[in-house]
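Presented below are the structures under discussion, each in the form of structure tokens.
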Structure 1
Amino acid sequence: MSECIPLSVPCIGANEWRYVEDCLKSGWVSSAGGYVGMFEEAVRRYTGAKHAVACVNGTSALHTALLACGVRPGDEIIVPTITFIAAVNAIRYAGAEPVFMDCDEYFNIDAEKTAEFILTHTRLFGRATRNSSTGRRIGALLPVHVFGNAADLEELASLCRQRRIPVVEDATEALGTWYTGRGTAGKRHAGLIGQAGCLSFNGNKIITTGGGGMIITDSPALAHRARYLTTQAKDDATYYVHNEVGYNYRMSNLNAAVGVAQMERLGAHLEKKRANYRLYRKQLADAEGMRLAPVPPYAENNLWMYALRLEGRSPRRMRDRIMGRLRSRGVETRPLWYPNHLQKPYRRCLAYRIERAESMNPRCYELAADGCFFLTDYRAEVGEVFGDAVPTFETPQELEQLIRYYLAHDQERQAIAAKLPRPVRTAQVDADNVPQLVRLLKKFKPDLVINMALPYQDLHIMDACLETGVHYIDTANYEPLDEAHFEYSWQWAYQDRFREKGIMALLGSGFDPGVTNVFAAYAQKHLFDEIHYLDILDCNAGTHGHVFATNFNPEINIREVTQVVRHWRQGEWIETPAIIEEGSVHFTFDYPVAGRKESYLLYHEELESLARNIKGLKKARFWMTFSENYLTHLKVLRNVGMTRIDEVEYEGHRVVPIKFLKALLPEPASLGTKYTGKTVIGNIMTGVKGAGTITRYIYNVCDHEEAFGETGTQAIAYTTGVPAMIGAKMILTGRWKGAGVFNMEEFDPNPFLEELAKRGLPWHVQER
């Protein structure tokens, strides 16, 4: 295919050229000129709005509308997490903070959860609704009509009116979408349910002005305020008097000239969208493994974009491979936006019960929307798309039979099962797919799930445990896939839901985190009145015979050690360079058994929970040993780009360099055959006992060869697996009880440490 089929392209006709030429000849090319008013009037008449104010783009329209509705710095704005980030950025421009909401099946804000949040987590004080926890005023609700699908706003807008919360609709994708409601509000254009709506005329929208936006409203006061703010807040234009901060947000006459012509052709544009949608729906009706995302029945939608939803296992991988295949055939696609509550600028913002949105992202992408009649039939194309790595099959039943055959003839599984004293049942599941996880748990009916999957999947597994009422344990905290960053806030946010369900989530039941947390709890209970200084030291003094290898999942390991370092000091986090950067912090420590080793300051997740739970803690740091050989190799790999976690294109394929590197490095489980030496992991703590200051070192020594002889794996895996088993035993025997989300140091350390010594990991206390 020689010509690329784009995702969406503007349609420019003769009148666009004619009106722009007229504009140029007139000399009125900036914000003054007749076409601006003509464009506003055309949009106003079409939408039925009483007022329309043209802006330079959709984001400026959103910013202005929020300000015109009275949003002030420090307010909280309720917004969906699934949207283009511009809507969220506009909130920050206004000095406010977003509160993220989940999405419904149409990608729009979840109206039920949003209403639940307003009713249960906010209170009306006088003329303002405030967040009961933060005390901040709820300045506005900012719903988004995603892909032109009308958000379900009728009841939600009524609730907001009762609570004096303005509704500013992001209708930037929704020109031509009409909300028909559920029988009471009547037919209204998207953007006119609340106080104001904002349109966009970017190059890929239903109509375009090249760049441009519009505020539509029925409020004369709001329209007047918007015009005032978008023209630099001129109180006296003659003498240039400005009594407050304004903005250069007015649309230019040139852009408006294009817009006037585009409005003349809006009906034809909408019909083209409908025709393409009908074609996609027909061609995909019988496709296995994918379906066209539905549109809401309570609206006439403009069908601006067509979203394809993938079903089944490994949706992210399937999505990316199909998108790559379409790209090679000259067809442009686009993945669904990454949830905004996971984006770096907004990770610390409040996110309320996000469940559906994260599972939407890996399994949805947008199809070419204009002039595209090329479709991929999943059943026919699966072999071509995926190559020989995946077998083709005609029906789901064939696939099921194939899986059953592989499970029945898995020699490795059979060998492992033969060593165990009781029968073992196995199953395959996509850990990113919450419905699959739920079905699995309902089938097996476990009392407890021990999550040994990748940290990217923690939240999905926790969601499944919540739905089925099953206790949860993991060994490492959640980390988003697209960034090397981990913290407990995402999992701590599940506290209320686990408590209400009456089940426990035990976080970080490995060695570090895990045993190191329990060492601190033991010291707090038995050795100190207060612990003031805590240093966790992790030493691997083993040799495995490889030039370069990682002791656990290479992808996770390298992401961990290449990020900026943080440690806790006097109530705040102090940042220092990563271990491979100039200025990294390190010192030589004489470890028991292992001897003197260079130890590097590193961030580790247990610091976050220990800083919160250990009384009197003034400083907490984590140190890990690295050889010069390891650091040299890592620097080289970083410098050539092999540690990158973003995608790069190579010969028509999308490749994540660190994942490719992982495939080249030795499998960590294979290292045990040649591993010699020991690990030494423990805590050095200084604090007060009575009238004096004392220092104690609690540590464990584990031998690689002995671990392999007992279990067939090396000491790193041994020291992680044993504590996970003990944590499970603590819950199942009732030694540790509770409902909610907990870290290891929050329970009695004695029974855990008694088991630890019995199960091959004896620990020692040393005075220093």
Structure 2
Amino acid sequence: MVTGVRPVPDARSRQFAHPQVQSAWAVLDCGFEKVADVFEECIYEALTRFTKAQLDAYLEAARTIGKLGRGAEPLLAFLEEWPSVAGSVRGDQEPLLPQVMGAIRAMQKSPNSKAITPFLQTLPAVARRLQSAEQLEVYIEIALNLMARTSGSIHGHHTTFPSPGLPHLFEQAPRLLGLLSTAGLRNWTDYGIRNYAGHPERQEEFFRLDSADSRAVLQRERHGTLFSDVERPLDLYLRALWQDNEQLVPYSTLLETLRQPLPYFDPLGMRVPDVMDDDRGVSGLDRYRAVLAHMVGHRRWSTAQIADNWSPFQRMAVEFFEDSRIETLLCREFPGLRRIFLALHPRPLEDACDPETTSCLRHRLAMLSRALLDPDHGYVDTVLNAFVDRFHALLADSESSTEEVAQLALSYVAQTRRQSDQLAKVHFDNTVIDYRDDNRHLWRFIEEGDEEESFDERRKLDRTEETVGLPPRHYPEWDYRSQTFRPDWVSVYEALHPSGNAADIDKLLQKHAALAKQLKRLLELLKPQDKVRIRYQEEGSELDLDIALRSLIDFKSGSTPDPRINMSHRTDGRDISVLLLLDLSQSLNEILPGSGQTILDTAREAVALLGWAIGQLGDACAIAGFHSNTRHEVRYHHIKGFSEGWDDAVKARLAAVEAGWSTRMGAAMRHAGHMLAARKTEKRILLVLTDGEPADIDVNDPQHLIADAKTAVEELSTAGVTTFCLSLDPKADAYVGDIFGKRWRVLDRIERLPEQLPMVYLNLTR
């Protein structure tokens, strides 16, 4: 025994009676006696709640937390509380644990590791208030934003002081979320950051709720009816009045979308806002009831229609007519609902829209919807009143059907359409009926040549394959014929690419050793000389002796040592962020004449050289790939993140890259641009590597996706992102200029890609 070192009991040898518990204990690999004392009880609870895969993920996460060097408290909090967290969350739970572990890793890699324990201890109470993975994601985002903006730095190069307010935010979170929506919580947090970022003591006071300023802002942000406060009466309302036991899942009104989200329902539940304000004399609770009643009506009486042969204008009209049919049937069953619907339904003025300069279709449909619901509407338009009479005659003796009102809607559009309906300027005032859902359930889209299978049905079958990844992100798509966007048209699923063998990439680099040597000489000329030392790193290029000695002293004295004993360096002369976006469509599997290898193999070699070159320069670079299978399924694969170096993990993902499906380029570029736009660098470049024009199996018009990709490039340019395309298609001259303007190049000899791709990158980033 070393003199002066206190022996620490190790519980790894603890024996448990149940073999499954013993096996789980071996996986945990924990030496804390406190954890061993409660482990059996924790595992029994987990076994009653989790599937085999969920239990494995639970144990792996616990193992990671136990190795953080923060003692037994965070591990105890996680083991005891996580089953409760998972049980409180509704909807899709798959991304929840990765998000929580991501937050823990972010805190561990910063000076804020002491906040991990209060974060985990209060998470069950927070989950009970928020009740959905989407809401928890917003909460975690708010906390990490606070951490990033209030952690201190001595010289401005690396953070050395923890955020004074972060632990207190976690401690107060259950109380705060009992009073505020997530939007209110963000506003309250932002106020504390803006006003007290330079005053640690006052910031601590603010987030402890000890200052008068803090309580005043809290009262200011407190408004509306929180879903968590009325969940039980709403659930009883749904069951007792409508005989519907569907799960209610709140979503945050803080979501960053092109428009304010509307309620909707899907296989995971009925989605409603997390807060409802009193509006137009209707309480928040009654607004919730109106939303639920409307969705129940659709679930009871609506049937999905095939949308492929109908224009967006026709579908809009069908939605207005069907919504009115549903509300007519609801009011027939419960007449008291009419008062609430009329109070919340906008009342457009008859002459509010100028048809000479503005598209008035929404305005006409909103007027018609009001007239169908309100017997005293007062509109004098003869066509409108004729269709009101036809509508009520249709429902006079029956419930009618979605198909019948759809035909009536098509007749209305045909009879009232104007040339100005095609104008880009659309009249929206008093046309949004916010208690109605978004009607996504009304439409299904059929595959070409397979009219019996809808995309939605096929996606349900594929859902089991999505073992990892985030919820889909929805993007608009440009329709050049109508000169309008199709909102939330494309679903992009992003995930970390599976790993292969990193040694395969090393072999490719050896194959091109001569080219790498040539590149290295060129890189030396471009490489900035000014270096910045980054301290407090768990992994780095060299040992930080000061921190290492301090950690050794802590260890000898029985305290928990700081594991961040390494340091690294970064260059400070090039302020660039580059994202390389790879087209991974089926055409990359074609064999190159005379070479025996595929286009994908050649592209992999080129990307390997580029990744190595970027690692030499020290630039911030990400690599991703994409392919698509209709608008419902655009796959976006992360191969290298901005914060990752050129290491074995990245090489392994690149080695496993495979090609398949189609090329819906516009959606992939929008998603990549969304990530680039968040980078605070002087230059932001999107480099697209593709072998063909945009295409997908659900699009017959080849110009549609070309026009959409062009619009995406224009959007990115407006956001400060430069887009450049390196095309491997010898026929690309016919379309690539339309999309990328002057920022493109066609490589006629694909076998030269490994030498040309790094050169293109260097020319772009000089």
Structure 3
Amino acid sequence: MDRKTDSVSVPGILGRMSPEALSELIFNIANTLVSEGKAGTLTADLIPPQAKFAVMRPKDRAHGDWASNAAMQLAKKAGMKPRDLAELFAAELTNADGIKSVEVAGPGFINITLDSASAAAVVDTVLEAGSDYGKNDHLSGKTLNLEFVSANPTGPIHIGGTRWAAVGDSMARVLEANGAKVVREYYFNDHGEQINRFAKSLVAAAHGEETPIDGYKGAYIDEIAKRVIDEANADGVDVLSLPRVDGGADQDGNPLGEGDSEQREEFRKRAVPMMFDEIQRSMKNFRVNFDVWFHENSLYSDGEVDQAIADLRARGDIYEKDGATWFESTKHGDDKDRVIIKSDGNYAYFAADIAYYRNKRHRETNPADVAIYMLGADHHGYIGRMMAMCEAFGDKPGENMQILIGQLVNVMKDGKTKNGLTAFIGSGPYVLKEHVVDEYSVFEANPDYWGKKPAIKRIVVKVIPDNQTRILALEKGEIDLIWGKNMIDADALNKYRDSKKFSIAVSSPTSTRQIILNTTNDILKDKKIRTAIQHATNKSVISQGVFHGFEPGADTLYSTSIPYCDIDLKPYKYDMKEAAKLIEEAGYKRDGKRACRQRREALGLLYNSNSVSEKTIAEYLQSEFGKLGMQISIRGEEEQSYRDNMKNGKFDMVFNICWGTPYDPQSSLAAMRQRVYGDYEAQLGLPDKHEIDAAITKILTSTDEKERRELYRYVLTHLHEDAVYLPISFETNKALFNAELGGVGFLSNQYEIPFADMYWK
């Protein structure tokens, strides 16, 4: 239909006002209002496609049969109030065939009530079409691989997986009704450490032992362990008598469970198929059937992982660095490159993901034109790397690969949660009016608020995951504010430093970006070496060069703006001569620009490969420390591997974040006494470690303000003088916003957005 039509009639829908017909009618009205000059500054080219004007059922059917937010979509482009524009739509809709009445509600919602003939006409349509009702050939000739549920085979499917089963099965039926051939697939994750954890949990249960620290608990573990024993006995195998390997305990005395033993392998071999059968039975009982049950382990046994890597290597997307094999995903839009074979020779999880996608696209039977992944809420971070991998194979992201993220929800019964809640409520300056998960939330000024009434009466918070898309939305006027620590990077923010159209705000320090020095290392155990590293680090250069000054250089572990932390600690001045002197005093001689040190003495610097800034800083420090004859090997690892190595003390130096603002830093310090992050392991070489931990413990229990201040002074002074932490910069929250918006700033905790203080200039 012509965008510029001046008619709002819709041929063929008289008496049959379907949602599609209503969308078409609203789209036509928008064009008519433009052509008649009634829509303010709105032009035809600014009107979205018809599909964007979808109507929805009101939550309360007393408000009508259908509702549209078209006026709210177009109001800003029209330079009009949403409600005023909605009234124009309502006037036109009222005159259309099949519509009984139209009402404008709230800030600009259009509620539509159909006449009785139109409302009932759908019944005639269904009866006429029979089983073909709703079907079309839109996707005819396409094979869609729909993977859903795919829960790990380490336990029964929980309620979240069950919900995803219902959604996936329904989606498959809808896609088939659109003419597609749909392959329903379950990815059975039977390769990896989680299977070992499952097996050693069973061994422990079978012997009545304590569950391993990283093991699985629950009655089902006891049940499966007994089934394994019974099945083995029936086969003439005394599984409990097979050789065992004690995995020992961690440094806190927690059992690590069964090691790589014959008994653990026997439990794994028998229990995994049992769990597989249980999952299949659960899905069948739920009346959800799969065409393919795909085993991850087959990707390795059939050589498909190696073949996928070889294919990407042939395309120029694989390289070697730091002893590991990398996928150059940044060439295809990812925020960083990804390790696929780790330096120890083991495959990263992502290697199987690469092989699995390739397998879906090139199977002999039903190769996928489109691979649709239905993933859990914890997989948001996977989207970028998955789409990059799709493009690397020569496919189109969003077309050949589509990813849907599921969310857990509150389950309601009779309009209430288990705890009796019926709605999101609040007593602040704003109340929640509308919420769509992963899309947007609408807040309106609370008329019953006891305090000062906010100047801005309506706030729309939009979910825009991608950094560049957020900036584009701001530039186009679709949003007015980007706010938060990780919502906009320093490079992008710097572009608007001198802008007249946009303004920038930066908070006080919220946390400290720092490097932990492991005092148990043969080199770093020497305080002179740790002190030399402090003097050799130019915080100002890093602050300006990496963060454009938006993260100020940090001289201390905590900012002086944090309670108890303003204690006049003497900063380590940037001084390369002093650093060189300390290194020589430690017994390391230099010959010109070359160090007389062996490569085996090189220090490693570990960073989270998700962080581009950490990689940049690591490369800079490698160069700077090299001037002193210090050989630094830098290594980026996937987040989980990075955290595991940090927690277990498998590092020389490692990047970390120390939090505090605006709270009492006791929780941050308390974590130093346990193997939570890298602090505990790194401090073990300190002669005053015991005293520091004791002082922290006392901080947690003391109610005497004077005593707590002295204890903080003791702990922070010792950590500073021991030079065990290399503070780099103070992280900040940032805001980029329309220059016409006033009152943008940061409240005392630095994290709350001060909507109630904002106003239009």
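None of the figures in this text is laboratory data; all of them are computed from the coordinates on show. Worth saying up front: this structure is predicted, and the values here are computed from it rather than measured. Cβ atoms are built from the backbone, for glycine too; each structure is taken alone.
Some observations on this one:
- When mean projected area of the Cα convex hull in nm², for residues 187-226 alone is calculated for each of 1, 2, 3, the greatest value falls to 1.
- semi-axes √(5λ) of the Cα gyration tensor in Å from the coordinates reads 51, 39, 26; which among 1, 2, 3: 3
- Calculated for structures 1, 2, 3, distance in nm of label points 7 Å out along Cα→Cβ at positions 275 and 715 is largest in 1.
- Among 1, 2, 3, structure where distance in nm of label points 7 Å out along Cα→Cβ at positions 195 and 307 as derived comes to 4.5: 2
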